[in-house]
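Next up: the structures, one after another.
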Structure I
């Protein structure tokens, strides 16, 4: 059975716990305990039983109770340490800094650890596990830290390394927000980690003694991190358990690995794992400055119809933006009908979002409409995060009434059922909470998470795919990832708009066929910094590889080509070719 089991999710979840070891025909353990933080409250609720029988009332209550939390800590002991009392049964719970802490320990000390003189915390029971807990809280008190997030990972590892010298020390500690995991550096007591990624259907895990069902009471697919003293079998999915390296420290917040410190005695430093959803803060806030880049774009769109189109109108947004961060050097547009130049009526104007727009009216029959655009633009946004003022902004943002009125089109989330918006809001808040309500950190985390956890898969979505469907299925294309980011940002009160344009993906072979396509990303409005671009499809902030063409509330406002057929047409075939090259 798992001696220690801890879980952290990106939002509140209500798993079902079944203690099979307390059912008839099984030998009951010497004690068990389960702690959680109900609905994200700073106070913890703990269920304990030091000497359970086969007809355990508490176990039955836990199995039937709906325990909703983002953090769970469970301990099941198969050997007796100290007297069988609640005071000696894990997980232990203590209060500090206006919040509760939960602690569970797998192992035992060989030498006595003396609490520091004038210790602020003293054990109530007689176990060395509670003594370790009190020493750790004492260290936090001395450091003036009120939460685990106030202590840098390197300092936390120093504390655990120091205590590890007295005996085996594989343990977990949580304050309801962060979950810190430390594996004994001598290999005495293993800890295994499973990074759970949605989507998933019915999902449960456990062994012959304990079972945890994540979806019995709740249909939500939450990202999470599961920590166990032994790898557990999974029903309804595939678990990729990995053993935490002896002496390693893992910090988890809201279901995401914030930091993983490997045991490096000679040079202690933290290694932030890019695949965890976050990257180092220095890299996030200061991407490499890029020199201006002159890009040439060739965009060809061909509509063909099996029957002649008698009358139609078409709308084109193909002119790149010209402003202080992007200069339009050249632009040519060619429109042909059945290989003949278009000579009908046209109207050029600037739409309500500032996009250069061309409307044409076709009143002669045709079966092929070809639009070919060639543009040359100078991308100048080489240091998008160079302005430091927005780095201090916190969520929620406060807008003046006239600012909110001007930004209202970009603050209103899409029309979705209330239950779907509520779940997406919970999802959005998980990013906010694990980034300490910092605006930029939250946005970069969302950008990186969509890039790393959502699969790019063409043909699985359509223009009608909603942000909630993308969130549930965790797959799509650039417009789906953009729509999801926009929805999440607006639910947080951060203005976001859809951007359509082009992306330079690298050098091209001169004979390479034109096989690229227009690209979609988003811009968010940051106080005193303006519109800043994020590309969740590639997990980057936009710089000199992106060429902006049109913006709007959504795809409909910024689509490159659209139209209405009034008479004729039949079935339609669309072919789009795009090529982006760097000009010397």
Structure II
């Protein structure tokens, strides 16, 4: 065992530490202000750390000096304010910068103190975080002016270089079955710079002797199916084949993560038919590495990771999110690693972690620089710790008897399809001003696929003006017959349509608005398989367009019929 010690700031569950432990480093302290994180960290690393706030080290030099002097300092400041998924990247970055600079302050003291034993430091965050940091920090920049003077150091001297000491790392290139891109910032002290490890995996399209990326299938086929019955059969960790445990010892995996139909359909729409963003796979493309596991487990968003369920069902439960164990394996944790807390807490612990495969690679690079022999295989717990707290395994089918509901006055916006760089939209609010419409439903058309592209609104009853045009389409008359003989009877008045939207359920023979839009798409897809084009001559329905897909004219007719009939008093 090598005699290199590690302290982990913003430690979370301990993914950063796990990678270093796998190379023989001794983890001696983790710091985090969230109890489930500290509980999980303590349990897996055999420690007794207390909940504390990293900001306690922002202004108190004594607290920094009281920290153990370790060979390595690692940290992963919370990335939520830096993340591009946070309010489209418009969130206040100040707290993220403060937390990061507090970490750098600790590193500067431990690096430059008399008799320093620090060999290296490493920090992980989302890629965009680096643009909010300075190219370098002096002691004065880090509020260490008095400390520097007391230690006979010029306060204006550079304490830490940031520029050129970071790299954007794709975890899939280091053995994680996940394409997670994060920035690693740091330094190997003896070299005065960050040394980026050679990648160990490659894209399948790349001409290289390296093994190809591990994929979602690699994980899903390597773990038992979540709907498996209780068993004492052996499970071999797909990432760490030296780990072989009984299936009954595998925690947080044998439970039903099925989604309500309204949930997965919302995600499907946002992935495959978003108003102004590109197309994503639904369900996930399992022949590639997973997309990034996020800290929030949700099945309705564009970012949600969704699989076809192993349970044979249609509608409710047809699709599912990963289990906590699948998420942890995708992140790179051994199957013996235990998470403590509720399902949401466990998912957050996994999703917020640093991929151990990435931290292990940087730990190996430091060993090489120090000319220390590397372990022949990762050092892992081959036996799981005893279950502590809630084990999510219940071996039961989920009962879909409590469908999710939307809030009172919830907004609605949906279009049947994007075609011809146009979308025809039904909404219950003005999508330009973002103002509610006093229980009225609105027909609009958006030109282009970008947020903020031109938009035109259509008055109720406009459908009558384009009925003669549609009659001239190949299957136009048949379309009008379907819409006016059966479909219109399923359109409720405004208040009821809103109520059905909030409850996400159709009732009394009427369709809730999402179902209405889906029905329009189905009708048009069936009748307009050739995707014929309408040339706008005498009557210009879509300004600035010489031609338009006939299906968009039909969509405009049907959606305007919905808003017109719904708004009738």
Structure III
């Protein structure tokens, strides 16, 4: 059993254990309730792992329910992307997909019930007036002049709202609670507003739509949710959650529990800001590998297991904190180090000629797909007189700390022979175009016979058999740890977050790589074949070591 499959302990699971032991609940029902107004991000993965993980571990049920009460910002594209992400992470919802819009008729009926009880009224204050009347954190609110309308008048006005007789912003339905409450959410919150918008599920049936705080608690109750798990920003909203359920004739009263949301360094977790990055063209889409979206992480090469492991490591608490990006990167690095096959790719090629080999010389060498897993097999490496090595792996002169190829000195080619750099050829600008070498034919798989010590090892690709590829080196999207706190989060964008290498050469086995397949490019990092577009493109997932912000040795 992997670490990700172990059952963690946290305060929510302790509550569930107590509820089951006391007989308060005999089974567990949770839900994951995203709003389909954008793609899911790594913060949602924490909620997915919590809600679906609790249901799995307690042999309960977890619903996928779309909070689709804001049709102007929602779309079927987002619905489908969310379903795809949940399944990719390794979870399956119970029964059919649910939508808050499934309950619009019932929600309307409960709103009428609150009106009939004198607990809701139609307000004709303009939105800016409602904000003014609400007061501030230090001053109480004031009652709307429409607050004490008779029940019959409110019922008639609410019917007119439903019939489309009010323009947007001219009327809304508000709960009648307490305009002097120290909790802003209880100062007569809006329950329904007028919106002449086509809905992706209900079409044009409705022109009034319920607000989240009214919809969510009733949807939970209709579905028999036992533990409604949400993030800490909804802590005060729990008072309204309970008020609504206490004042309507519904037989189930779920309990809401809050946990800290995920804050991750060097990125933003606001769907509004993520959408701005997309619409303003700072990234190529929601699945750009620099984005913290689940689809972006998938395209970059992150695995479901690595994200589940990350969510396990950060835990579930009530304490707000910011997680270092290195923790997420460590999870995928650990996963791929264990499971990714090895391959060789030369990202910045320079030509190398072994002059002591005959023209047309060709042999096929064998290399393990994983140094510690013989069961993963081997691959063929064509080897010949002309190779490519990385330009960073050669210097005409260097100190003793440099362990790669130096003019007049030896180095080992990975899985091949020891070579010695004899001379170079340069272009008119002084750039090295070819490195000419000799080689020791007796060093395949063994040290030089005369006891010479060769410490350095470099990777290579056959010039005649290598395959051209594009390699995209992705870095952190922002250059500061907390871009959300910057005066303009766009000014905090990292200008070097993407570097495209158009002339890389990779070993021939990589030409058959499936989209999304991960590899360790030896001595370079972990890469995966891009799952979008044409051509042979590899995306950097993560470096071999955590060296962000450090000088290269």
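Each value in this text was obtained by applying a stated rule to the coordinates, not by laboratory testing. None of these values were measured; they are calculated from a predicted model. Cβ atoms are built from the backbone, for glycine too; each structure is taken alone.
Here percent of Cα pairs over 33 Å apart, for residues 126-365 alone was calculated and came to 50; which of the structures I, II, III was it taken from? Intermediate values should be presented prior to the final figure.
Details: I: 50; II: 31; III: 45.
Label of the source structure: I.
Just checking, which of I, II, III has the largest value of distance in nm of label points 7 Å out along Cα→Cβ at positions 182 and 422? Kindly include the intermediate steps, with their values, before the conclusion.
On the way: I: 4.1; II: 4.6; III: 8.7.
Of structures I, II, III, the maximum of distance in nm of label points 7 Å out along Cα→Cβ at positions 182 and 422 occurs in III.
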